[in-house]
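Each structure below is given as structure tokens.
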Structure 1
Amino acid sequence: MAKDINILAIETSCDETAAAVVRNGREVRSNIISSQIELHKLYGGVVPEIASRKHIEKINQVIEEAIKEAKVSLQDMDAIGVTCGPGLVGALLVGVAQAKAISFAIDRPLIGVHHIEGHICANYIENKDLEPPFLCLVVSGGHTHLVMVKDYGEYEVIGRTRDDAAGEAFDKVARAIGLGYPGGPQIDKLAREGNKEAIAFPRAQIEGAPYDFSFSGLKSAVLNHLNLLEMKKQDINPADIAASFQDAVVDVLVSRTIAAAKDYGMDKVAIAGGVAANSALREAMKTSCTNNSLKLYYPSPIYCTDNAAMIGTASYYEYLRGNFSGYDLNAIPNLKIGEAR
């Protein structure tokens, strides 16, 4: 009988301090997340220096809790996985330093993990039948990517945002219409009360790059619409604006994903990242995949936002491939998918 592989995973790329124990890539024994949302709400967004300091305060406690909940010891671990990029450099450094220290102390392999690859791998946790190849749409506060998952650990980015990520656009529009941080969940909730056809916001097309995205013009269109209403002293309906804006984002995300799946001959589509928890995106993607005979996969909301379980899953497949990191592993804030680390 094959030996079980237990991996301690650490995630500190932004404002969640997270640790998890994952067995054999798809069995989550523990997944502890210490969120800083309430702290950063005061500033309307993540303050990198504050995030880094809070990671330092919380990381030992979070790791200890993950080990305790999993009913294992550090010596039971076969490897230590950690997000090494992309993300906030100070935040990443906290996790990387901790992972290196534990790896050295217990003499276990160290595995540096790409944050976006982690989001993709979150789909494996609950979807036991999902295996490559498939197409994955990764949408979060910092990233909007269309990724061909050719095999475990083998990725090709075929589309990306040229400016704002989808989640970033959600946050900025939410702030403009008086909603709190983070903006995505707030807009998702308010949009249910509005008319998505009230305002015809633009859907940007990138010439020569049919799978790329651009949300900067959409964000500007919302701001211009608000300014025009204020100049004319007309009433602003935040629910209609939220619904119309969200519909424009979802329309672009879904249409590009379906087009890419058809063009590349994929029959499986996955979504991942914080925005993948958006109810309108999930419903629209379900409908479109059904209409085009595509099978859709997505994680539970807890695995959409930043967490360490997804890093543990990604680490497991790197472990099987023998892709270990040295103690010179560093935080790489702009790490690209597939780059050496």
Structure 2
Amino acid sequence: MAFVDILIEPPSYGWADEKGNLTKPTKSQLIKEAFRRMNIFKSRKNFLGFFGWFEVLCLIPFFVIFFVKFVTIPLVICGFVYGMVCMGTHGTIWYHRYSTHKAFKFKNKFWMFITRNLVIKVVPEETYVVSHFVHHSKSDQPGDPYNANAGFLYCFLADTNHQQVSQTLSREEYPRVVAFLNDTGVVPNTYEQYLYWGSIAHPVRVILNWILNWAFWAGVFYLIGGWGLLFACFAGAAVWAVGIRTFNFEGHGKGKDKREKGTDYNWDDMSINQRWPGYVAGEWHNNHHLYPNSAQSGFLPHQLDLAWVYVWLLSKIGGVTTYNNNKKDFLEKYYYPYKEKVKEEKVEKVEKKAVKA
């Protein structure tokens, strides 16, 4: 069995059937699995599965109170921009390009800490990083923790149902899995603590980081714009926290092949480039799957990449020391040859018309 096959805990319905075909659980099975994985009264090892949705529940009152008491057009715009652009771009920078793919390196822990806590914290690193590595290794195949081919709910509940670190790692395997979270600020459990808690991160540290992060940003927003801005930004974070769970289903064509020539250049999986996540979060997903370790994925002039802008700016002031950028390679291997081919095809059509005439 390959190492990637033992990284995350399989769901009760499994990844595939006896013939190796993707298991497509029913809605009932998915919901039951989610409640089972969130039941901290049944097992303390369900902490991270519970905590991810607990954070969402804590954000909902902010959303409701904002629209009941504080809603104004300027504050709606602030909340929208914060949730879609700030939260979205941070997700791409921190969880995606740095924590998972190590696309760039910070000069020191100061810049790492700043970037880690740049926005309201909603997703524990452990929940995202290890499973996302598996996603790239098994994209759209059985074992992909958020496989769009299994439907919307399969992806939407993936953080609970399919992203928990394996509970059966050996003493030799555990350090190799911990290594995925190196340089993210996560203090790993000892092997004995992992066996007890079922996670790499200790629950006390996860909770403390969450409380301090929320308290800091609540104070900042209040000082800048009072209760209205505070509730607007936390409401925006609530929208992002729910919306991000729908992304991979959309980003992989909702289980259908929606790739387009001239827009998508990676044909090894069903990932697609979408304008909305691209413009607001720098998530040009097909480009990213083509070059997952690149600090930039908006390779073409119209592909705004705010996540790359942040990395580039930090590199200019010394906060980032090195980064990978595959833009040149993409243009030479994929974009220019495609444009040349299109040009040649147009010339051939003109010549054929001339011959017929």
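FYI, it's all coordinate maths here, none of it is from the lab. Because the structure is a prediction, the values reported are computed rather than measured. Cβ atoms are built from the backbone, for glycine too; each structure is taken alone.
Consider the structures 1, 2: one of them gives 23.8 for mean count of other Cβ atoms within 10 Å over residues 235-242 as calculated from the coordinates. Say which. Intermediate results must be reported in sequence, preceding the final value.
Details: 1: 17.6; 2: 23.8.
Working through the options, I get structure 2.
If mean projected area of the Cα convex hull in nm² is computed to be 22.8, which of 1, 2 is the source? Numbers along the way, then the final one.
Values: 1: 17.6; 2: 22.8.
Among 1, 2, the structure yielding 22.8 for mean projected area of the Cα convex hull in nm² is 2.
Comparing distance in nm of label points 7 Å out along Cα→Cβ at positions 83 and 283 across structures 1, 2, which is largest? Show your work: numbers first, answer last.
Working: 1: 2.9; 2: 1.5.
Looking at the calculated values, the largest one is 1.
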Quick check: 0.05 is what I get for FRET efficiency 1/(1 + (r/R0)^6) of positions 195 and 299 (r between Cβ atoms, R0 = 25 Å, to 0.05), calculated from one of 1, 2. Which structure matches? 2
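Could you tell me which structure in 1, 2 was used to calculate mean count of other Cβ atoms within 10 Å over residues 267-274 as 19.8?
On the way: 1: 24.4; 2: 19.8.
Label of the originating structure: 2.
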Can you rank 1, 2 by FRET efficiency 1/(1 + (r/R0)^6) of positions 19 and 291 (r between Cβ atoms, R0 = 41 Å, to 0.05) and just name the one with the largest value? 2
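Distance in nm of label points 7 Å out along Cα→Cβ at positions 67 and 131 computed as 3.5: which structure among 1, 2? Walk me through the numbers on the way to the answer.
Details: 1: 3.5; 2: 2.6.
The read-out was computed on structure 1.
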